[in-house]
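For reference, the structures are reproduced in the following blocks.
Read-outs throughout are calculated quantities, based only on the coordinates presented, and are distinct from any laboratory measurement. Computed from a prediction, not measured in an experiment: that's the story for all the values here. Cβ atoms are built from the backbone, for glycine too; each structure is taken alone.
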Structure P
């Protein structure tokens, strides 16, 4: 990917534009990122980013929901919105000839959403249904319990859906206020990739977005509550067919230049695919797990490293012991060079496969820019993975895999006796 032509520019109103030429198909994909999302939410408005994302495509000051759907579907284009803890994004994909029209529609949605009251009410009800559905899924409950314990008082600790209490209070007026605060050109990154001339693409964005003036008010910085570590065991007794066991460790943000990449390699070694250490040892050899893996989300602020297993209730204690032993082993035993190289190859292979399409490329570079890494991180990531040593992995394991948080869901007779 790094060999393909890329141009980055900053418009007079503050929008950062990233344009990548890829002429493999007559398609253009764009991502319009905004620094908004879960970590910008006040506790009393938890879920407002998700609700705004759901309603943004339902109307503007000049277009109805039906008008918007007709414009997108009549050209065969794709357009949608999404939100995470660290950003909001509007995505579009279209044939090259229709790109200016679809970009204009995206601008209307981003600049002038109307948040129709009936649509807000409908999406509130759908969100409440989704919250109830999450509470019926053991994995979701276990993970929410773990996040709440690890991120007490921090926005990362909550669900992006919000809570039943906060969702009921979110009105169209609240959405308009949130939109006015964060949806402004100096808080945006537009990343596009496809059959385009980079300079022409930037000129199109300038023509469509250039008259959007940033307001004089300073963009409020999201609060960053202090996270006080309080590791411990958290249990929800529930009559389930399997126990969910999760070990969580406080982990560095993506901005940790020395620790983030080695921990990504460890995550690949432990939990990525059918050849990973946890899968082979705990499922294939010992037959303990219905499901077992690990994950390490990329976060702007402090992240978390999680190893988890779904197991038969009678194996709950064994699952806790085995997961803990595998993480502790990394602190005590240096991996062999073959395992390190295999993990590096797998991580870099997955990374390459994740940026094959125009949409994936636009997503990757816009994401790097919106979380303050910059487009150069694409190459820096690959170089840093190749530079990781066996000693790095043990040092990082010893630094972070100390005292874990434990989250368990399962039948009371099995989980209430767990010793940790």
Structure Q
């Protein structure tokens, strides 16, 4: 996967969070009966995506046209983060100039749905509900939170991962496979630091980039929690949130957290220098490690993260992307035909995975041998099976809401106070929850 998108994917609602609610876009009647459906097998459609995913979508078009020769598909690489501003601007203009098919990150989807009613077509009447059970658990509730409208279909599903320098843990005499909890991992990190000099992991302590709270968010999701409950109430001060931030404080106080101020560049530098023994990052990051430090093949391992509490979950889908159809599209049926072809056919998803390593949300795709092959780079571990186990595990939906960007800013500020000023997690998270309630009018769950 391309690098910049991953930072942006967790940046929050961008312009969508800052704009007021706008009433019906020109596609507000954008269901199959709203006058915009067109013909399923005919029409000219445009698709907006970015970099690697756009290239893979383009590569599928010739094969798609063998089955649907009368649908002309134009895939545009809008770039990232440019795509978010472009979608937002077009939705604010009532859908004018908007592409027919839109590639949307999980954190942007709720904002578009809530702030631009009708801006995205309801895919249910077009046939999406037939695929309700085809995707990783929890993702259908993400694209269809009310159980009625289907705002998009899942494409990519990234699980929480625990990539580690096996050689460093071996030198410290630590059996990584035996680490059941993060408390145990902290104790192991002390041994690694003492014997190798490597920190356990890194965090952007001053929050120089909006995605500085990735690790905190992962610890939350490993507990089935998030910034908001499914009913939209604020849960930043929950016991789960306090527990997650307390773990981070404990690591930092023990000198186990390196500073990744500067965001992605700092992360890449630390990776090449071997500064950190663990990279607690999602599925997609494995390919980045292989690209950046090819000479370290065999020195790395991969597993699911330890549990936050003894016996707790080790699986969490920490981010995802989706394809939606614009409510303003005059060729919704043709657009849906392309979306269905790309996202519900295992062959399409396997081809995309082979091309760019994009982990599919479509569970049937994992029947392909490519997901079960040993990885020489990761010590012979079957990396695909590691993350397949996570996708098969019971998981609840994550409610980003249209206020994710606001929540993220308050969380990163709270984390910085903990890391740089020694603040108490319960206190700063409680304050953050109250401020978010004031900013959004949402109820703060006590």
Structure R
């Protein structure tokens, strides 16, 4: 296999950690120390003159802080250096206009995380079909859920290896996100058919060949009832809390339980999206979707005091349903999964795809009788069928007509090409 047929791929893999209370406490202490290190760096940055805000001076400052503050000693030196690099990168992103300026990290508002920048410190081994063991510096050997083959042991080399990891805590507990670097053979061009996809709420994904992908509720009936009880309990305790009073432990526990149920629903949604998108990417060579502006679609209809909105409650429910389907995340998964299978993903303009007849191409009033059925009112057509199927056929037809949208990078190249004047003939 020649080097020319290989392509470098870097990706992350997240796995659940199985921590006992003692190990969980050690990991929590490291995360709090990393957050404190960030806040100390930010205070140092604001205090120092501009000409002395250098990486070398900051490194000397955190080294001295680790000597003076015993609590920071629980954080490994490599993790402290990672905090320093991340902080300076945050300012660089701010100066380049890619993000806001970094700020202090609150104890309860920020995500608890610890970086392990060197992969050789992990010492990963697989001990069971479902479990592996990883070494976390200053914590110990910890089991993690083995759901993906990783380049460890004899399979690891300079081309295929784990370059580092990051510990992240969410509502479901601690997880480890491995940074994996591999070299893979470039895929052959996908020879599968072209397909158009219409996204919706009742039918999450409708394909132009008549295939549909659906799912059940992300939470069971008991889980939804429990979530409602917890939300009501949290609202009652929030009302009883006096103005300016700190949040009680009971209220914070209720918030954590609510966050755990919502995180469980999100995890199930992401799992369904992964399975669905990989199935589509394997079957079809060209996937065509609508270029939706989801941010505009979920804007509130509340209006202003002078001009209040109409049907605010209905629009709020629709916005929650749209956000729950996470169409943007589905398109993102389809983008990289089709590329890995040798296919392509194309976006086409979204206006009128659900109102236009896919048989005759005309838009006639009253054709969309209800949410599920499309009946063309054109006297010369009269086609009828599923409304989502009709929209997905229109999406594919726009691509076949050559109306695919050029990505932002492609538009920039095209603008530069138009600015170049043709060479005069000699």
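General remarks:
- Set P, Q, R, criterion distance in nm of label points 7 Å out along Cα→Cβ at positions 170 and 402: the highest-scoring structure is Q.
- Source structure (of P, Q, R) for distance in nm of label points 7 Å out along Cα→Cβ at positions 130 and 274, computed value 3.3: P
- When Cα Rg over 2.2 N^0.38 Å, for residues 338-393 alone is computed across structures P, Q, R, the figure 1.14 traces back to Q.
- Which of P, Q, R yields 25.6 [mean count of other Cβ atoms within 10 Å over residues 98-105, calculated]: Q
- Entry that produces 4.2 once distance in nm of label points 7 Å out along Cα→Cβ at positions 146 and 266 is calculated, selected from P, Q, R: Q
- Highest-scoring label, criterion being relative contact order in percent (Cα under 8 Å, 6 or more apart), among P, Q, R: Q
- Comparison of P, Q, R - label where distance in nm of label points 7 Å out along Cα→Cβ at positions 74 and 194 is highest: Q
- Value 33.3, calculated as mean projected area of the Cα convex hull in nm², assigned to which of P, Q, R: R
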